[in-house]
Structure I
Amino acid sequence: MRNDQTKTDHATRLKLLEVAATIFADSGFRKATVREICSRAGTNIAAIHYHFGNKQALYQEALQFAYTRAKSEYPPVLTGHGEATVSQQLYVFLRSFLQRVFRDGKVSEQARLLMREMLEPTPALRMIVEKELFPMRMHLEGLLRQLSNDSLDEEEMRWTVLAVVGQVTIFHQIFPSLQLLWPEMHLTVEQLDRAAQYLTRYTLAALQGLDKIPAIKPVHPDAVIPPDA
């Protein structure tokens, strides 16, 4: 009997997390209600208090649940491939990133959750940064450090990380307009894979050619630049 109750509790908790992740992604933390979550999960408010304590705790666990599930489906790190090159590892990182942002041609639940958290921060943001975004940053920095032969200083590394990440997040941020600009762009699994390959090559080319490009001379906003400059 106790095992049956444990299984029931686990199933209820999992259902609440799944439903909560969807509702929080659709409505955001502040607009989502515990009543709606319970109704769609087929349980009562007491179940949330029992499993999570309160709405904020449920939200934080739903965020973590969405991240863990996405990383499990699309691992950002190669395992069991000892011979993989650093370039291949960067490709896997970018492919995983794209696959976690888009699912079935639409912006994923995890990506929508994170975007809402960025727009309307809650105490959960610090948890996501520490548990998810910071390790992601450190992994990417490690790859970039190897690919650049450790030639980037601290500031250059920061801009490079932001440039690489921005190549993916821009897809999410302007997704509705992408569908109007390029109707043939459905972001299927195949298209995401090709995008990851291209972004990897683009990043490698930028790193390899960075030292060959002279520094850009600053220009005052009011300065008049000659046509042949």
Structure II
Amino acid sequence: MRYDVVVVGTGPAGLKTAEQTAARGLKTLVLEKRQSVTDSLMGELVTDKALKLLRISPDSEYVGNKFTAIVGESLDTGANIVVDRSLLGNSYLLDEDKCQELMRDRAVADGAEFRYKARVDSVIRDGQQIVGVQYNHTQEARGSLTVGADGSFSRVSATAGFTHPKWLLSYGYRFKLANCKNVDPKTAYFYVGRDVGLGYLWFYPRSETEVNLGIGRVPSSKDLWYRLPPMMDVLRKYM
């Protein structure tokens, strides 16, 4: 079967694409290498504008917390960084799994097809034109438009011939922590530093004792993990 749109990946970009194309009557196929749409890395700190685009109410079950401040710190200099709320409006912590399921259900309701455990190997070409993808070594999905929404290390992008500056790609880990301390549940925290391996930390509280934690660095700094002690000092403040 040939599709109008083949979407690879079920992060926020892939799901929103599928939701929009299916709603417009385009025959849409979504491929996901995992077993479900949940548990993928999603931009969970959003503003009013993002909620409007997602068609989600701030008071709905899809929002886990509302922040009144976003503050950060340079791990290099110790300087504080304060985000001006007048520029961004309100900030919210999404319930990622529920939001992803919502976008999937909207797409399915409009006719989109989802295939899981579908790991893309490469794009399929017809001359200079990309006409779909090969996945799971032997299977093909062909469409008039192929959307590579499969993350920073996109197989679609790589096999299509696109290149990216290495500093754009980050290796990261994400955790959900409990029994934390010194947490203001209405403040989102972030820490960045060039001298710690171009690393970052972010803390998005779900409550006074529960926090979503992200930690990462860019690949070009892979030999600089020994510079991470400043990050550990930050972690000790909350754990």
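The numbers here are math on the coordinates, done by the rules we state, and not lab data. What you see is a predicted model; the values in this text were computed from it and never measured. Cβ atoms are built from the backbone, for glycine too; each structure is taken alone.
Overview of results
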| item | result |
| --- | --- |
| Origin of the value 0.45, where FRET efficiency 1/(1 + (r/R0)^6) of positions 19 and 147 (r between Cβ atoms, R0 = 41 Å, to 0.05) was derived from one of I, II | I |
| Ranking I, II by FRET efficiency 1/(1 + (r/R0)^6) of positions 139 and 203 (r between Cβ atoms, R0 = 35 Å, to 0.05), the structure that comes out highest | I |
| Entry that produces 40, 21, 18 once semi-axes √(5λ) of the Cα gyration tensor in Å is calculated, selected from I, II | I |
| Ranking I, II by distance in nm of label points 7 Å out along Cα→Cβ at positions 35 and 131, the structure that comes out highest | II |
| Origin of the value -6000, where helix-only ellipticity at 222 nm (-39500 (n - 2.57) for each DSSP H run of 4 or more, over all residues; to 500) was derived from one of I, II | II |
| Entry that produces 1.6 once distance in nm of label points 7 Å out along Cα→Cβ at positions 83 and 211 is calculated, selected from I, II | II |
| Cα extents along the principal axes in Å, for residues 107-186 alone from the coordinates reads 59, 38, 23; which among I, II | II |
